[in-house]
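In the part that follows, the structures are each spelled out as C-alpha cells.
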Structure 1
Amino acid sequence: MTEISTILWDVGGVLLTNGWDHGGRKEVLARFKVDPAEFEQRHPEANDAWEKGLITVDEYLRRTVFWKPRDYSPEEFFEAMKSESRVLDNTALPVLENIATSVDLDLGMLNNESRELNDYRVESFGLQGYFDFFFSSCYVGQRKPGVQIYRLALDVLQCDPDEVAFIDDRAPNVEAARSLGIHAIKYEAPAQLERELSSLGITVQEAV
C-alpha cells in the first residue's frame, strides 16, 4: 500500500454540527417566524451560489428571507445562523488533534460551506491550528459530491489519489472520492475512525 501523506477532512458532521443544515434552518426559521415552505423553495439555488462563493451572505439572505419586509435585521438573522454551529456530540476533534500533534502528515479541510460561515467556524473553533490548507467550496468554486473539487485538491497538492485519505459523514461524498482512487472513510464515531485510519497505516497517538 502506498503511504498516506495527506488527510482531507470534512467539517460538518465530522468535527462540528452541520450548522445551516435542515435541522439548523428549522430552528432559526421558527424563531424568526419565517414560513419554512417559502424559505425552502428559495434556499437550494441561493445556497448553491453562496457555497460556491458566487454571492455574499447579504445576497443569500435577500433571496431567501428578506425578499419582503421583516421586523428584524439581516444581521440579527445571521447571528442566529452562526449560533447553530457547535462542536458535534461525537466529534472527531480529539482524533484530529492527536494526529496533528503526533504524526507527520499534511492535513486539510475539504468541505461545502459559504464564506461567511466558513470563516466564522474556522476562527471560532480554532480550526486553522490543525489544517495546512483549506479546499472549502466557497474558496474554490466547486461543491461535493462533484468530483471536480477532489480533482482540484489532488492537482494543487500534487498527490496521487492513493496517497490521500478523505473523511466525510455523507455517503455520496465518500463515493465520489473513492471513484477517483482516494482512500475515503465514512465517519460514524471516533473509535471507528481510528480503526479505519489504522488500517491505512495511520496510528492515532495520544497527545503529550
Structure 2
Amino acid sequence: MKIIVISLSLTLICSGIGFSNEKINIFDFKNHDLKKFKSHSIKKKTTYVLKTDKNGEKYLRAEAEGQASGLGREIKINLTKTPYLNITWKVVKGLPGIKENTKKGHDFAARVSVIKEVGSLPWQKKAMNYVFSSNKKIGSHWTGPYRKQIIDYVASSLIDQKLNNWVTVKINVKQHFEKYLNLDVSEIDGVAIMTDTDNSKKKAIAFYKNIYFSN
C-alpha cells in the first residue's frame, strides 16, 4: 500500500494547543465529525464510522475490502516536548498469510502514519508507519516497498497478541525518525490513520481510539 500523501498546507492547526501540555490529542473522536479530518483515497474509500461502546466511549470502526483510504490531520507536534505516540486499537478481522513488506501484500488492518515534510514538493515527505501486523512480530520493521523514505514498524501484531482485544502502545517517535530514517526531527507535520486491503483484496476490520502524543 502506498503511503498516504497528505497535501499539508503547513497551516498550524494548533491554536489552543499548548506544547507545554503533557498530552496532545490527535484522534479521540469525542468532539469530531469525520468530515473535519482530511480524507485521502488511493483506491476506493475505506468505510470509517464513529461508534460508541457500552461505556459511552467513542471509537472509530474501519472496514476495507479491496479499498484504501485514510483520515489525516495537519498538525505540528513538538517532539522535543512530547516525543511519544500513544495508540489504542483493536483488530477484529486481520489479514493472515500476506507478505506485508512487498508491494503485492502491503496492506494493514490498522496503521498510524507520522509524517514529516522535508521539502516544499508534495512527495518530499518522510514517514514512520506504525502498523498492526497480521504476520510479523512486534518490533519488526522494513523500508516501505513503494518509497524508501517510509519505514513500516510493527507496533502491534496478531502473532504476539490476540484478535479482537484492545491494545495500547507507546512509541518514541523522535527516536524512531533518527534511528530508522536518519533524521533528527524536532517537529512533525501530520498524522494519519488507515485501514487498507487494495493489494490483497481481503477484508479487514479494525477499531481506533485515544491516539495522542505525550512526554
Structure 3
Amino acid sequence: MNIKSASYLISSPTVEQCPAPDKPEYAFIGRSNVGKSSLINMICNNQKLAKTSQSPGKTQMINHFMVEDIHEKPYKVNSWYLVDLPGYGYAKVAQGKRKQWIKMIENYIRKRENLVNLFVLIDSRHKPQEIDISFINQLGEWKIPFSIVFTKADKSTQKEVAASVKTFLTALGTHWAELPPHFVSSAIKYRGRKELLHFIDGCNQAIFAAKKGM
C-alpha cells in the first residue's frame, strides 16, 4: 500500500456527529501521551497531519482523517478513515470532563458500525499497567476487533523492547486464550509502518472483496 494523500476531515464531540459510516475505519487509542498523534503522522508520512503535544489530554474529540491509498497493479485508489481518539489515562482535566470523555469513547467504540479495527497503543518502555489491561479486557467483553501497537521502541534497546512486549503479552495471556495481533513501532525511525499498512490493507481488501461479491 502506498499512501496517496491524508487530510484532516472533522472533529466530533459525539459518535452521532461523526462522518457517514460509508468507509472502512481504523481508530487509535491509548493512555495520554502514549504517542498516538506521532504514530498517525508516521503511518500517513505527514508530520503535520495530527497535532502532537507534550501535554497529556491534547486530543479531546473524535478526530477523523481521510486517507487515500494507491494500488498500482491493477491501478486503484482506495479511501478510508483514520481516527484519533482521546486518551483514556489521567490527563489533568476536571472530573466531569473526564467522565464525558469516557462516555464519548465508549459510545464511539460500541456504536461505530464501520470500525474495522481499534489500535490500542502501549508505551513499550513501561511495565504492564492495570489501566491498559482492564481496557483491553473490556474490549473483549464488548467483542470489539482490536490489535496492540507498542510505541516508542526507539527509546530502548531492541532487547529491552522485546522483553517489555513479552512481559505485557504474558500478563494479558492470563485473561485471553488467544492473543490479539500486535506491532512494535517507532514514529522517529518509522519502525512498524510497513507492517501496520499491510495489516490495514489486508482488512480493506477483504471488505472491498466482500462488497464486490454482494
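Odds and ends about this structure:
- Comparison of 1, 2, 3 by relative contact order in percent (Cα under 8 Å, 6 or more apart) - largest value held by: 2
- When FRET efficiency 1/(1 + (r/R0)^6) of positions 64 and 192 (r between Cβ atoms, R0 = 25 Å, to 0.05) is computed for each of 1, 2, 3, the largest belongs to: 2
- Read-out helix-only ellipticity at 222 nm (-39500 (n - 2.57) for each DSSP H run of 4 or more, over all residues; to 500), computed value -11500, structure in 1, 2, 3: 3
No lab work stands behind these numbers, since they all come straight from the coordinates. Every value quoted in this text rests on a predicted model; they were computed, and no experiment measured them. Cβ atoms are built from the backbone, for glycine too; each structure is taken alone.
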